[in-house]
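Scrolling down, you'll hit the structures one after another.
Computed from the coordinates by the stated procedures, all read-outs in this text should not be read as laboratory data. Just so it is clear, the model here is predicted, and its values are computed rather than measured. Cβ atoms are built from the backbone, for glycine too; each structure is taken alone.
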Structure I
Amino acid sequence: MADTRNADLTFGGTDYIVYYAARGTAAPAAFADPATGWTNLGWVTTEGGLFKLEEEQKDVEAAGSLDPIRTLLVKSNKTTQVTFLEMLNPAVRSLYDNVPIASLEPTTDVATYDLPDKPNDLRYAFIFDSMDGTKRLRYYMPNGKVSERGDEQSQTTDVVPVQMTFKFFKNGSAAAVKKSIKYGGVDVSAFFPE
């Protein structure tokens with residue numbers, strides 16, 4: 001058995017960038033800069049993003065067996081949690097406050113808008129990029145929305161972070177999440193024997 005351990009295959013995200021666009025906006029070519037229509041959501045905390053895949057299963061039990069005779073996968077939720085540092089970024093505020101971005105356009109330096117009494121179902125496309133030197137990870141989600149929002153607390157000891165959890169859904173025939181990996185020139189051929 002070949003020893004395929006390689007320290008160059010470790011990944012330490014040194015930068016994390018989040019973009020959003022209108023729902024269903026096509027993904028740029030793998031690791032190309034997003035084109036017109038995509039908006040950068042600004043600086044995030046050093047924790048980057050937390051991608052979670054939660055699956056729910058149901059066991060089918062039957063008479064004559066003490067063990068389940070079958071297990072059904074009944075749910076698969078895909079989410080990403082990010083804490084943004086630019087609390088006044090209009091795009092971040094729009095997502096956090098669940099209002100269209102047009103609501104935040106200032107008139108004479110001030111934007112005033114109502115927070116919705118009933119949550120809006122505002123959906124967007126998202127890109128989450130993480131980098132480690134020449135190695136890259138990219139998650140593209142064509143149909144997502146903010147499903148959870150952290151508390152907002154103004155404070156004197158630090159900047160006010162804005163934490164959001166994004167949930168992703170299928171977009172027609174497109175998968176909820178498309179992942180791209182750039183190995184950065186690391187030889188991974190031993191993992192794919194002929």
Structure II
Amino acid sequence: MTGLTTARESRHKISREDMRERIIDVARTLFEDKGVAGISMRAIASRVGIPTMTLYGYFPSKTAIIRGLWSFAFAPMFAAMRQAEDEIADPVARLNRVAHIYVDYWIRHPDRYRMVFMVEDRREDGEVNWFVDETDVPASYLRFGPMIAAARGTPDADCRVEAEALICALTGIAHMAITVSEFPWSRPAAYVDRILVAFAR
């Protein structure tokens with residue numbers, strides 16, 4: 001393979017990734033403006049400036065685009081959680097910080113929350129996997145398990161169930177703050193602190 005061929009393939013790959021990012025960005029704008037009903041292949045293609053059939057070369061279905069939006073929403077949150085996990089040595093402080101990052105992120109980005117948790121995943125004809133089967137989202141969530149075990153002083157314990165329960169509790173805090181915002185809730189951080197007392201025992 002010549003250097004010229006490699007350069008051409010590199011440019012093509014970068015161009016394709018740039019186009020996929022552009023498509024996801026347009027889909028995100030349509031979702032924020034009109035909800036899921038506003039996300040159609042034709043509307044996205046029109047805003048991106050490409051034929052609808054060309055769009056199918058980047059994303060084979062509307063479901064694939066929605067899954068791309070979910071990945072876009074999760075990525076910065078998981079990156080911030082992983083950074084805190086790596087930087088904080090004390091296991092209790094680490095669990096506390098990562099839990100707060102999780103809730104704070106969704107509350108700061110309510111549109112992303114609604115996009116992820118209030119739109120049902122679907123499988124198109126011929127698809128066998130769900131979104132959770134194709135991504136590292138479940139594994140990223142379940143990193144709470146070892147963190148809980150370490151905070152309890154039992155680093156070898158299997159805390160998967162505890163991790164799932166904590167995820168449900170933290171997501172519930174964000175859910176109520178976002179979807180019932182008219183209620184005079186206490187600070188979300190106060191709920192997180194109360195919940196973590198039980199999980200760190």
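Here are a few things to note about the model shown:
- Distance in nm of label points 7 Å out along Cα→Cβ at positions 74 and 114 derived as 3.9 - corresponding label from I, II: I
- Looking across I, II, the calculation of volume of the Cα convex hull per residue in Å³ that yields 236 traces back to I.
- Among I, II, structure where distance in nm of label points 7 Å out along Cα→Cβ at positions 42 and 154 as derived comes to 1.5: I
- A value of -23000 for helix-only ellipticity at 222 nm (-39500 (n - 2.57) for each DSSP H run of 4 or more, over all residues; to 500), calculated from one of I, II, originates in structure II.
- With mean count of other Cβ atoms within 10 Å over residues 18-25 derived as 15.2, matching label from I, II: II
- Across the set I, II, distance in nm of label points 7 Å out along Cα→Cβ at positions 82 and 162 reaches its highest value in structure II.
- Relative contact order in percent (Cα under 8 Å, 6 or more apart) from the coordinates reads 24; which among I, II: I
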